[in-house]
1. Given structures 1, 2, which gives the highest value for FRET efficiency 1/(1 + (r/R0)^6) of positions 49 and 249 (r between Cβ atoms, R0 = 30 Å, to 0.05)?
2. Thinking of 1, 2, which structure, once helix-only ellipticity at 222 nm (-39500 (n - 2.57) for each DSSP H run of 4 or more, over all residues; to 500) is computed, gives back -16000?
3. Of the structures labelled 1, 2, one was used to calculate Kirkwood radius over Cα pairs in Å, giving 21.5. Name it.
4. Suppose you compute distance in nm of label points 7 Å out along Cα→Cβ at positions 57 and 81 for every structure in 1, 2: which one lands on 2.7?
Structure 1
């Protein structure tokens with residue numbers, strides 16, 4: 001008698017097309033997603049509804065959403081193996097968000113550290129000029145996850161608190177309605193390459209929304225732009241190349257090399273004995289070029305055929321919507337909504 005193969009776990013994650021995707025997005029997220037695709041049931045989306053918690057230029061948002069899809073595929077995500085879709089193409093995300101919102105508490109939302117950080121940057125007092133969506137978007141994130149009964153959610157440390165909220169909402173509603181409406185998800189935080197830091201402020205995470213474009217390497221950057229940015233990267237006082245927290249600039253460049261090449265910090269440090277920061281920057285630049293250049297070129301090829309991208313998006317949305325609708329119907333029945341006949 002043969003042992004049945006274990007059921008695949010459902011994995012869901014996303015990137016927000018609020019700006020172009022970065023080297024940090026690739027090394028910390030997308031590359032790990034590719035590795036998961038063979039052994040898991042994976043859904044990856046362009047989270048355009050999350051993007052508009054901050055004001056966007058509509059034309060740029062459309063453009064960046066297409067670029068994000070092309071980046072996903074160019075980086076190795078196969079539309080035949082995973083479900084690739086745009087969040088706003090699946091209306092059930094917004095519908096489930098309202099149902100979850102009515103079961104979320106103001107106190108738990110106000111404790112979200114990302115809201116505190118981002119609202120502090122907005123200025124104003126007593127909620128003036130702070131979009132309500134910035135306060136409630138963790139509930140939309142919970143809907144994203146719970147709609148597909150995800151078991152695992154690959155996220156960075158900065159999003160772990162939002163997964164805890166998602167778990168709390170799932171458990172709360174499962175208990176309240178006496179049935180398993182939702183799978184309770186677990187965060188999945190990669191240990192290697194999960195936090196690529198800013199090239200200009202290596203104590204802060206590389207951000208696609210950084211106002212200083214020299215701080216960030218985008219997956220659409222040309223080879224010369226990558227070399228220029230790495231040449232200008234902030235290092236540290238002294239000249240010794242070590243893997244040390246008191247040299248965050250040097251450690252960041254070594255971390256980038258490690259994430260791309262698979263070499264350990266000790267191996268890399270040993271290779272720089274007697275060398276200077278200039279050698280480290282030049283080597284890092286060529287290693288990054290070798291990783292980003294094929295993605296950029298494939299992205300450009302994909303963007304040249306917008307009709308094919310639209311076809312892929314429709315197919316992805318259809319697959320996602322079929323699954324999302326099933327969950328939404330179950331939840332609506334549980335809370336007492338009647339169906340149109």
Structure 2
């Protein structure tokens with residue numbers, strides 16, 4: 001049971017740019033968060049590839065991973081994820097082989113099949129060979145490049161070959177769950193984006209999992225939207241930034257992080273409200289006690305092996321406090337589990 005396990009906790013960061021801020025500010029805030037996360041016991045700090053999305057500055061994902069890994073010492077740093085159909089697998093193997101060589105034992109390679117942007121960006125990125133339908137072949141090719149080179153192998157990822165960088169499959173549907181299970185890879189589900197399919201995807205993955213050279217047993221990480229503050233009331237107020245950002249996303253507007261507002265009344269239609277609230281269905285929102293309770297309930301329902309928190313905040317100080325509260329909640333839950341085991 002989840003309650004008897006010490007659950008790792010991690011962060012997904014998109015290098016968010018707040019309204020009125022700059023990309024340079026976003027990068028400084030990302031690094032500051034990663035350094036705090038390392039002190040607070042977070043296991044991983046992942047960055048996600050997005051394109052043609054003003055407000056998200058993590059397009060050059062491998063570059064940002066190097067920036068963060070080079071200024072931290074032990075937290076694992078990786079992609080959540082690299083959108084593999086946008087790139088030749090050889091290039092990704094070389095980039096992450098380089099990162100693994102520079103920061104041994106600290107690099108993760110999470111991969112997805114979405115474009116990470118709109119249709120215009122997808123066309124610009126994928127005008128050559130490579131579509132979502134090629135994804136299983138691309139994954140197999142990437143895994144082969146990261147494995148030890150075979151005798152006489154003419155094409156090698158150098159660096160990359162033999163680094164065995166851990167590869168994760170990411171998804172917001174059941175497709176990647178099935179593929180991850182068949183390949184015996186760890187699976188990370190974007191429940192911060194598609195919560196309705198979370199339990200189905202986990203069930204399919206665990207039920208279909210085949211042990212492999214990469215993983216003996218299934219391993220599920222779930223993304224969780226997080227808005228934690230010192231009180232429930234403050235958290236609900238700060239959460240309006242996340243609601244407004246989701247609203248802008250579904251309207252096709254730029255998604256610079258907006259400041260919180262006193263009320264969402266009159267800011268969305270009923271249909272828009274339903275869409276936004278459905279995307280935030282598994283969000284953890286509240287003060288420390290509420291956060292601890294909601295995390296416990298989420299773990300009970302999903303039996304996830306690891307949680308990956310993601311937060312939208314206008315004020316970087318509020319974002320830091322939110323992740324600090326989540327870390328404290330995870331440590332308290334782990335302590336409670338240890339106490340139960342001793343009884």
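Each reported figure results from applying straightforward, stated rules to the coordinates on display, with no laboratory input. This is a predicted model, so every value here is computed, not measured. Cβ atoms are built from the backbone, for glycine too; each structure is taken alone.
1. 2
2. Of the options listed, only 1 reproduces it.
3. So the calculation was done on 1.
4. This figure was derived from 2.
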